[in-house]
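Below: a set of structures, written as structure tokens.
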Structure P
Amino acid sequence: MKGFAMLGINKVGWIEKDKPNYGPYDALVRPLAISPCTSDIHTVFEGAIGDRNDMILGHEAVGEVVEVGSEVKDFKPGDRVVVPAITPDWRSIEVQKGFHQHSNGMLAGWKFSNFKDGVFGEFFHVNDADMNLAHLPEDISLESAVMLCDMMTTGFHGAELADIEMGSSVVVIGIGPVGLMAVAGSQLRGAGRIMAVGSRPVCVQVAKEYGATDIINYKDGDIVDQVMKLTNGQGVDRVIMAGGGVETLAQAVKMVKPGGVISNVNYHGSGENLPIPRAEWGCGMAHKTIRGGLCPGGRVRMEMLIDLIRYNRVDPGKLVTHVFHGFDNVEKALMLMKDKPKDLIKPVVIID
């Protein structure tokens, strides 16, 4: 089979590999729709998780089951499925502790394009198929479905980690696709005022559609100053970090109230440390909680998100601005995520 791979840091290209092997609980899947992610850009062009050689990229896909292992009960060849970006080993100690994303090691629930070949191949392997696949209903488009594999579950996890309560004031830093889903998730959880930090007009428009009440453009000045002005110096109850660099944590600490929560679902791909400003952290005593987490995966999570789409609670299809047809367009879509033109939120490649 062929696949689009990371050849090394700053190097990508097409390679030939054998079709993956699979065990009795696993499945072999072919992609129907795939989407590149900014995480792929961090991995390849920043070397964020170290060098990877000839590793097929991609962790966002919906597909069709091709083959299943002898112990797979709920899926069969021909089934259309949603494949989460995070596919944990469900027979692990970490699952019992409530952190399936880190099954058998920190971030080890993230397998695709981390330490095994990803979904940008003609076929890919899914471990624990009964636990990690979800049936894709016919009434959900491929474009919308592929958004829930990572973008939707990650953005919503930002709202969950922030522990948003009814009426909470929230700042979402970064309104790319994950941040936009964090805005939508904040509204679903009952947030009151939602301030979205971003500048691209296409993202600003969708942020408003998802529930943002205020737009903060970082090009207009320091975002902390803007938040404090809008809140009469009080700050906000919750901050969700869905973008930005190493300075973003310091900004979040400065704008959140004492007793507030900072949630991070941003992939910090460079830098050695994330700074915490001492004074604004109350010399360590301000009861400002900082949480960071990898997005939830697995079948149950995907089925819950599918219901949110089916019953019109959220439309992740609004994230999709560019649709390509044909496997050969994967590289073009990936480079869009690297270059981020003004009219881009998220590209999808339909495998015809």
Structure Q
Amino acid sequence: MSIYIQGTGCVSPLETAAEGLFPAVVNPAYDGARLKVSDPDYKQWIDIKQIRRMSRIIKMGVAAAKLSLQEAGVEKPDAIITGTAYGCLDDTGVFLTKMINQQEEMLTPTSFIQSTHNTVAGQIALMLSCHAYNNTFVHKGFSFESALLDSIMILKEGKSKHILMGGMDELTTHSFNIISRFNRFKKEPITHTELLHSTTPGTIAGEGAACFVLGTEKGDNSYARLTGLTTSYKPGSTAEIAADIIAFLAVHEITQEDIDLLITGRNGDSEEDVWYEHVESTLFPGQAVGCFKHLCGEYPTASSFGMWVGCKVLSSGQVPATVLFKGKTREKIKKVLIYNHYKGTHHSLILLTGC
């Protein structure tokens, strides 16, 4: 059974919240070591009265979901599945701050209710009046991949025709300051063009939401076929992950030479990019390699943005100059392999094939 990506929606630091090809102008606004979402006009998808009561991640998730459904021509999906590692951090911070300042007295429940991880999926369901299967995965760096795997299994059961799934995480001042204590981010100013060639530790913090409509039928506007997905937790060495990639491709009866574009999660951290460098030089020497985290920043569900980039590449047949890291692209791009890892522990592979 083939699974197709019938629609996509993305809210990111780029101007991606629109139908069509990859943004022509790419200039993510770096704020030190932070990369914030470029908020679109949410009134396109959300009633203005509801916007006032929504936190940023809820607005991001709803907008991405609505856009993906719009592209797919689907009014109501048969299931809603999301992945998020941090959940609604802003509302969590508001609730905890009020609890401390008000000494645990006279607290309103709104911030607590909206701080749970499944709030985004719940809000999408309420707006669509969708009472079908609704699930949110909170699996750190595998949150998006877990949601994707669940979607694949449900579609293969044959009980659902269209599934809305996605990954989203937000960045707040509190979360940025806390994570910065672990020397996770760059100390020196850097631009998105310099990040990929950085030789110092640390990366750039990011955020975003990307949603996809998956189905078993190929539509006129289908972006790509979701051919394969696998994950690896804490591989022992770079050689082990290289062997895993070869085995993954073999399962789908292809080799490294069949991959037209390798998209990696290279993030400018000299310690973490070692994994990507080994795979690129050992398995894909001279082949086209693209990157995406210099455009969206690093966060647990950033692979969702990587998959969105892969869909746009296959849909247009071209690799945007700002995505291409090295190598020469082939005349026809039919197979895209997305390799990402989070903190060197959560490794994932997503294989996309052109329709």
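Each value in this text was obtained by applying a stated rule to the coordinates, not by laboratory testing. What you see is a predicted model, and the numbers here were worked out from it, not measured in a lab. Cβ atoms are built from the backbone, for glycine too; each structure is taken alone.
Some points to look at:
- Read-out mean count of other Cβ atoms within 10 Å over residues 37-44, computed value 15.4, structure in P, Q: Q
- When relative contact order in percent (Cα under 8 Å, 6 or more apart) is calculated for each of the structures P, Q, the largest result comes from Q.
- Which entry (P, Q) yields the derived value 3.6 for distance in nm of label points 7 Å out along Cα→Cβ at positions 149 and 317: Q
- In this comparison of P, Q, the computed figure 18.1, 52 for Rg and Dmax of the Cα atoms in Å, for residues 133-284 alone is attributed to Q.
- In this comparison of P, Q, the computed figure 27.1 for mean count of other Cβ atoms within 10 Å over residues 61-68 is attributed to Q.
- Identity of the structure behind 4.4 (criterion: distance in nm of label points 7 Å out along Cα→Cβ at positions 189 and 213, calculated), options P, Q: Q
- Identity of the structure behind -7000 (criterion: helix-only ellipticity at 222 nm (-39500 (n - 2.57) for each DSSP H run of 4 or more, over all residues; to 500), calculated), options P, Q: P
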